[in-house]
Structure I
Amino acid sequence: MIQAERPVGNKVLLMGTCLCDAFYDEAAKATVEVLEHLGVEVVFPENQTCCGQPAFNSGDWAASRKVACHTAEVFAGDLPVIVPSGSCAAMNFHGNLLQFEECPNEKVTSLANRTWEVIDFIYNGLGIKTWKGKFGQPTRIAFHRSCHSRGTDSGEAVVKLLSSIQNAEIVSFGQGEQCCGFGGTFSVTFPHISGRMGSLKMDHILDAKPDILTSGDMSCLMHLTGLARAQGRPISHCHAIQILRDTLIV
């Protein structure tokens, strides 16, 4: 995982991600609102598309190269690139693994070295170590650490910030480091295995009796909560950045 010296500043580029665009627009909105509250100007390049990960994970590297090249072009420059998704951020980190000629390698490397998952940026980039937030009543939060955020500082950043919110309690659950089973296109290719993995994960999460399930990856939340809803055991959930926004004391 690339974790080079990344730029920090009061102006950033926002990568909205496909899941924000199609399903979780509130996560993108919360990202903008939280960053602006912290004094950061957010620029959203309107010609952005997918990061290229779905095609990459499916083995269609030729298609993935085209999309990744476009992404590197759209987010060219010197500004930090903020992503409300550990998964899409990881694709940017590893974009140089595609080794393609269509796009200059320096642009791909530049994007990798300027990309931040949003909570990582707030905690480790901006240096916000505690959050001036409050729940109206004691609230138990189950935090799912996504596979794609492993090897980065994102997970610890989420735990530290959410733990500092008044009336918040981060609850542990069995097999906390276990994959949720989504794996992007893995869930399409192997739906039964994916579903069983997700159901097992939800068993452990629900055993902890949380009030909210959160993560830094919307894809994991979509998979887990979709299974839970289909099984008649829905759970309140949202991206971690939404918790920061919704509990903010101003």
Structure II
Amino acid sequence: MADSSEEHIHGSSSGLQKVQEYLGEFVYGSIDGCVTTFAVVAGASGAHLDSSVVIILGFANLIADGFAMSVGSYLSAKSELQNYEKHKQIEYWEIDNLRDVEIQEVRDIYLAKGFEGELLEQVVAKITENKDRWVDTMMKEELEMIPTSKSPVTMGAVTFISFLLVGFVPLLIFVVDYFSSMEVNLFYISSALTSLAFIGIGALKSYVTNSSRLMSILETLLLGTAAAALAYIVGNALERMIT
């Protein structure tokens, strides 16, 4: 029973770590989704377009921009992994072909850290006795490159899903109105719902960036408000010019 309990706890802890690992992608995907969709809603509202048009423009933005952002996240993560592997293979080659030079580089690195004399030589000997350990040391200490355990596919998927889920919030009331014809100011309700989404995202962002929760919330609200205000003004101005 004890072993089973320990495995359950370990599994839960591992699952939580995985969630936390991709929380940054979820937060930034959510911010982009909410900001860009709310900007579309604001621009369409400024131009006094019907709910059906707002829904079409909003969903087109959600799918197209969400996919583009997820592809960008995937390619960025994949490039980072490929770049790390490329430099790692270079280090293996240098150890095989320039062994004395690489040993001296390890010695110089730890000499700069304050190791001297016999202790320094023991550290150098210990590191260089194992090729994999040697390469890992050079990657971290010389190139300052740390491998990521994040999957590019998962990063892209999390970005896309968060973009869609939170980006849908500004459109929610317009979808409801399309089916039930509500006699309310849709833009005001959309603004209120979006503000709540921004508050939630801002709070999560403060956790990811280890910053002030209040400042993170205010920053996210300000970003969304500025984008929406600009889109509303442009939409209203174009509507006046065209009609």
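Side notes on the structure shown:
- At a computed 1.00 (FRET efficiency 1/(1 + (r/R0)^6) of positions 139 and 171 (r between Cβ atoms, R0 = 35 Å, to 0.05)), which of I, II: I
- When relative contact order in percent (Cα under 8 Å, 6 or more apart) is computed for each of I, II, the largest belongs to: II
- Value 18.4, calculated as Kirkwood radius over Cα pairs in Å, assigned to which of I, II: I
- Origin of the derived value -12500 (helix-only ellipticity at 222 nm (-39500 (n - 2.57) for each DSSP H run of 4 or more, over all residues; to 500); candidates I, II): I
Throughout, read-outs are computed from the coordinates displayed, never taken from laboratory work. Source: prediction; values computed, not measured. Cβ atoms are built from the backbone, for glycine too; each structure is taken alone.
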